[in-house]
Structure 1
């Protein structure tokens, strides 16, 4: 673990897949400081303690921890309550989060004391799984994965660097992006694919029921893997980022209509050209990323 990780104490609020993986990674990289965990589910705290991931065995944590980073890893609509429940007295503290919606979190913290706002650096690790809970956590979840950091005008450059250093020490690459741009972008690249996956399974289940995967050959299972993601987390994302997601759904529907029209016209040239243009564009973009 490099010297960039300057914190002596780290508190993870929310001991699910992401929060648990943060702690797993810190342990695997021999973090020399102290780690603590907070969760509304006491059994999650007990499990994390038995795994040697956190010091505390219950919700009681020293409120005067110094050189402290607090990482909120809870569903988007639970952020406000999670912040309200904290009672740290130390002024030597930074805050960050792992939410995949940033605007709603920024709106909430802007209503709070200016000292708290200044010390909250928004972030979003682009890592995860369709599995949930601390039992699904992994020490290498963030390895070579991108973490988006969304600074606001009240953040000091030093604090932004510390949060970036934290994610980099977990193996992540970091990139900065304004909160509003973040939500519009991820509505298209992450939230919409989940919408499509859930909607596709809903459509197929209605027709095929228990025969849904009988003749899929595995492709349907792979394609719809993310429809097994945490329902509470995705309910919160849909509500918190409603405006951008609705716009993305409308754009997708427009593309579906274009393809539907081509299919109904049975025009082989038009269909081939459409599929070829998409394939070429996709292959070229992925090739650039891998080089």
Structure 2
């Protein structure tokens, strides 16, 4: 691990782990903001995926990000989670944690969880076991082979099962769940990692109307305890949950505000909603 990342570890309060340390989250949100992206640019073979993008997310906020294909939504999430390094600009988690200096694993340990569009669960294991495997514990082989859940851990899994609408499916193999239930399970697995910030990529794609409604309820429940960024194309879903909407276009912010404000913005109508 390079010296720059080791210095960044001071912001987390230390600890040991795979690859060196377990980063203990210590996110400074004293200014009320949990995520800052400032003047971020990313280029791929001459194409500007992000073009001086600036964005900030308040602690506990539920923010929806919308925009046409190619607007930069996925690249923005890649930058936040360390999958892509920006060509320029800064990304801070709280006041002190520079995400551009950390690896993907360190960013996850710091308290940022991401759910991709296609759910990834352990299909041969039960729903309960999926949550158990995702729990934020020592994952060293020797410890894992002898570990037993204590009552507090079991209670936490039970609470998460209720939250994600899967309390009645705890013993069911995850592979037998519906598409929507797998999405909820993956969100639950992220929650077991105790994230401060959740990134949800098209969480209702392919869901039934009932599943979509329940997912909206879940997102609104998570807000406050967590900060949540939802990237979604379903405008009815966005209208039902968003506290604030950001519209991306050609790698930068085109408009931002309440859903009714961005829906009536002529620029947004021309580049996205009018299509």
Structure 3
């Protein structure tokens, strides 16, 4: 059963295409991730699917309802948590939640089981104004408000941006529990490490989906030899690696650089000798398995050629 589908979605702003023919489908009960940097088109896509804006071209359905013809019904069936905190900052936690429950003709009591695990963490602050909450608490309140009417599909736009690592982990544990309730979840994020927490993902760049698959299958399709390299001169190392004729790509990843090779004609000893000649010392070269971020960078590199 398909919960969300899109076919050939194009959206233009002042003649610039923010979405360039997006097509995909999400099965009911899935956690589907849309992974990509700021400006890639994630928010625009979510706003189209939640009936807040219209696409220039293409069609889309949510819970088998057309996003244009059936927008009123869709709004009753979806929950949407935008990237920017958009609740009423001068209202208390409890007032915000009660307000959203009233909008959907329900009550906190009716669907409390759905938000219980989340709301219990902010209930001690129920009389505090929403604007005075921490980032993690605002996140939990926004999610509670998006869930209070028991939506069929939940859209979460970069829900963990700017949130501490502990709150991020707790948030994803909450999503797993919501999935068990039968709620379909679409989540966008710029954090590549969150991709592996989804059932399937779409990697997006400049308004296009580069690949859609399970995180593991995307990793399995990475066929290049991948090494990490580091030395005592990391900035110079990046330049020297990119200038080597047998190195296909080189990107900085934290305290190391990840490289892929044009062929297997280069071995580690040869690379080490090359770097020594360039004035490097404390050289370490290791073979590693690709991550989602490596896969994204590889696909993005192909897309620019």
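Each reported figure results from applying straightforward, stated rules to the coordinates on display, with no laboratory input. Because the structure is a prediction, the values reported are computed rather than measured. Cβ atoms are built from the backbone, for glycine too; each structure is taken alone.
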Original post:
If mean count of other Cβ atoms within 10 Å over residues 108-115 comes out at 23.0 when worked out from the coordinates, which of 1, 2, 3 was used?
Top reply: 2
Original post:
Can you tell which of 1, 2, 3 yields 0.20 when FRET efficiency 1/(1 + (r/R0)^6) of positions 148 and 252 (r between Cβ atoms, R0 = 41 Å, to 0.05) is derived from it?
Top reply: 2
Original post:
Out of 1, 2, 3, which one gives 30, 25, 15 for semi-axes √(5λ) of the Cα gyration tensor in Å as computed from the coordinates?
Top reply: 2
